[in-house]
Structure formats: structure tokens, C-alpha cells
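Structures for review follow.
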Structure 1
Amino acid sequence: MSTQPPANAAAPTLHVKPYQVIMMLVAMVILPAVILFGLAGRLDWVAGWVYLLISAGAGILSRLWLLRYNPALAAERGAAYEHKDAKAWDRWLMISVGLLGPLVILAVAGLDERYGWSAPVAPGLQIAALIVILLATATSIWALMSNPFFSATVRIQKERGHTVATGGPYRFVRHPGYASGLLVYLAMPVLLESWWGLVPAVGVMILIFVRTSLEDRTLHEELDGYRAYAARVRYRLIPGVW
């Protein structure tokens, strides 16, 4: 991972394909909207629309930024399921953390909205959750822009001259993308007024800790310069804690 692609990096052989764009739109916009509002049984749910606009908007805008300024990374992320050298353990973790987990949270929140399982959430808490989601999403995009090797799957990108990212939020924690995910998953149920949504959220957060540990070990063992970087930036996810 590096803040700038190395000058001698091989030219990418992957290109963003139309089906990858369609999959992105389905995963980021269509499927979450269908689950959230379909299970809620209503469209006039303000908190649901607020979350969907932030999540889908940030996802689409960040991908457009990649296509314009870092098409090699856009192709790398678009072909995440095609990489043969991706770690076997990450194939299910990637899907669980990046897709299935968030969808389960939305599903529980939608059903909670329909059947009123949870006690009301104070408006102040919802606003606080919204702020957390906005800040965490911005940090995740910052990490994406700071790291030309911000792949969706765990692998050493030797063909792209993979080096260590040290700029942007990587100055504070070694895995700022995962750190942002922790905050988003914790705040999602609160914004959506679903205390029951915290149950799957905690499950996804545990998986993030597992994935971070496994990825950090991989980088220590296989990525040149990572041990020295880890000695400077001591914490993986939470400054001062872990």
C-alpha cells in the first residue's frame, strides 16, 4: 500500500467491465433499497432515505472518482471475486463484512420499522449517529484516495508494484477503512431507530476484527516494509486501544 503508485508499476491489464458496473449498482443501491423499504412496508421513512442516500451516494461518487483518477484501482476492486491469489479465508469474510452483514442489519431495521419491536430512539441520538456515519464515510473515502492498493480482497498485488500506504488516515491507524466500517455499522441501527439492529451489527463488527487480524498478519509476512510501518503506527483499528 502506498500514497502514490510506484513509477515502475506494471500497467494494469484489468479493465472495468459493464457487468461490474451493474453489480456495483445492484449491491450499493438497488438491493439495499429493496430490502430496507420492502421489509419496512413503506416508502415514507425519512431515516431510511437518509441512510440510503449517504451510503449509495458515497459509494457511487467514490467509484466515479476512481474511474477518473485511479482506473487501475477501479479495475482491481471490480475484479475482486476473480483474483486467484486472494486469500482463501477472505473470500467468505469479504462477502460477510462487505455485503451480507450490512444487508442483514438493514433487513432487521426494516422489519423493526414495520413491527415496532424497538423502543423509540431519541432524536438527539439519531443526529449523533448521522454525524458518525458521515465522518466515518468521509474517512473511508479518504483512505481510498490515499491508498492506490485499496483492494476489496486481501492479496499482495505484486503485478501492480504493491507498496505500503503511509499517508492520509494511515498515519493514525493501519486499517482506516475497517475502522470506518466499525463506526458505520454501530451507528446504522441507531439512525434507523432499531435497537435490535445492533445484534447483527455487533456480529459484523466481530468479523471486522477477525479480518483485520488476518490481513495484518498477511501484510507483516508478505509485504515489504510493512513491519517497519507497523512499528511506527502501532494501532490497527482504534488509536490507543488496538
Structure 2
Amino acid sequence: MSQIAERMQAVRERISRAAADAGRRPEEIRLLAVSKTFPAGDIAEAAAAGQFAFGENYVQEAIAKIAALRHLPQLAWHLIGPLQANKTAAAAVNFAWVHSIDREKIASRLSLARPAGAPPLSVCVQVNISGEATKSGVAPEGAIGLAKTVAVMPHLRLRGFMGIAEPSAEAAIPRLQFRLLRELRDELRRQGLELDTLSMGMSADLEAAIAEGSTMVRIGSAIFGERNRETT
């Protein structure tokens, strides 16, 4: 078994334990392997071990990997980083998911650029649940309004919300922030929107996220190792 395969197995075991602790089924939680800054060869190695969903932060970096891995059509590519308006057309063509919609303009441009005949682009509204100035995302008080706007756009399928908790040694802090995201999702469900995704939880806090209802955890370093910070 390769090192990446071993790490993925360990992550899946963490997910299973966290789900059991929360009274949930492990199959309710999808694993998104965050492959930003890592080479296409590492992604192929993860795919050989049964992982097919990958998260990237940068559109141009991802496009190069997508081209290099055309021979693996089962791969699903998720954009999880902030999206600039001038990158929306490329994102709409190359990705199956965009997790980082934080304003109407980005969603509208994605909708217009999604190719005819392609399935709807799955999208999440990113919410700044930690309130940190360095984090992207719409403020919580604007999240429901933005989600309703995105939900009616053609060629998009609103799946739910994405959020990043504040790093903290106190387990209660990320749980409270993740809970806020879940409550936003639940409110929209009460209003009739069929949302199925809470994209929350990373290598350091996946247990807290699963306890608060995460349906997709975004795991990078626990699978691929420490990132090369010089790679963009």
C-alpha cells in the first residue's frame, strides 16, 4: 500500500469514528481530497486507492492537472478557493463543483458560462463563519439571501454551504461556528430549498465538523502531507 493510500485509510477511519461518536453513518460524509499544490502524480496515486473527488484552490493550476489526468474520467474536480470574476468562465467549464460563491456576480457569471449540454454546476455559498477578516465568504446575515438568489439561477444547482472554522485549541469554538452553518442550511430547508451539502471540516477539525452535521470534509495535509508553500 502506498503512503497516500495509507493516509487515506487513516482519514477514513477518523471519519468513521467521528460519525459513530455523533450517532451518524460514515457513508453520510464524503471525503474531498484537497490536492492544491500537489502534482498530478499524487492525485493519480490517490485515485488508484479509490479516491475520485479532488479539491483545488487555483483555477489555472487545476486546469493543468485536469489535462494531465484526462485518462481518468471518473475524477470529479471541486473548486474550493476564492474565485475571481475573470476566472469564472474557465471554472464553469472545468469543474463539477464550486464551493466558494460569496457574491451574486460570481454566481451569475458561472451560470452564464456553464456549457450548453453540461449538467448543472453544483455550487455552495461560502459563509465567513469565523468572522475573520482574512477569510473569504459572505457574512452569515447575508447568506440566506444570497443562497436564495443563487438557487434560481439556470445551469447551477445549489447544494448547500461551505465554511472554514477559526483554528483553535478549544474544541467548542469550531463546533459553534460549524453549528451556525448547519442552522443556516436548516433554515433554508424549512423554507423549501432542497440542500444536501455542508462542506466543512479539514484535517485539524473534521471531528468537530462531523459532530455538527458536515456532509463533506476537505482533507489535504492528512492525505498528501505538508504542502510546498512556494507552489501556486
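Computing relative contact order in percent (Cα under 8 Å, 6 or more apart) gives 21 for which of 1, 2?
Numbers: 1: 30; 2: 21.
It must be structure 2, since only it matches.
Where does the value -12500 come from, among 1, 2, when helix-only ellipticity at 222 nm (-39500 (n - 2.57) for each DSSP H run of 4 or more, over all residues; to 500) is the thing being computed? Before the final figure, lay out each step's value.
Working: 1: -19500; 2: -12500.
It traces back to 2.
For distance in nm of label points 7 Å out along Cα→Cβ at positions 32 and 192, which of 1, 2 scores largest? Before the final figure, lay out each step's value.
Values: 1: 1.0; 2: 2.8.
Of structures 1, 2, the maximum of distance in nm of label points 7 Å out along Cα→Cβ at positions 32 and 192 occurs in 2.
Quick one: distance in nm of label points 7 Å out along Cα→Cβ at positions 56 and 176 came out at 3.8 when computed from one of 1, 2, so which one is it? Provide the component values of the computation, followed by the final result.
On the way: 1: 2.8; 2: 3.8.
Computed on structure 2.
Name the one structure among 1, 2 that P(r) over Cα pairs in 5 Å bins from 0, in percent, for residues 96-199 alone of 2, 12, 18, 19, 16, 12, 9, 6, 4, 2, 0 was derived from. Kindly include the intermediate steps, with their values, before the conclusion.
Details: 1: 2, 12, 18, 19, 16, 12, 9, 6, 4, 2, 0; 2: 2, 14, 25, 23, 17, 10, 5, 2, 1, 0.
Among 1, 2, the structure yielding 2, 12, 18, 19, 16, 12, 9, 6, 4, 2, 0 for P(r) over Cα pairs in 5 Å bins from 0, in percent, for residues 96-199 alone is 1.
FYI, it's all coordinate maths here, none of it is from the lab. Everything numeric in this text was worked out from a predicted model, so none of it was measured. Cβ atoms are built from the backbone, for glycine too; each structure is taken alone.
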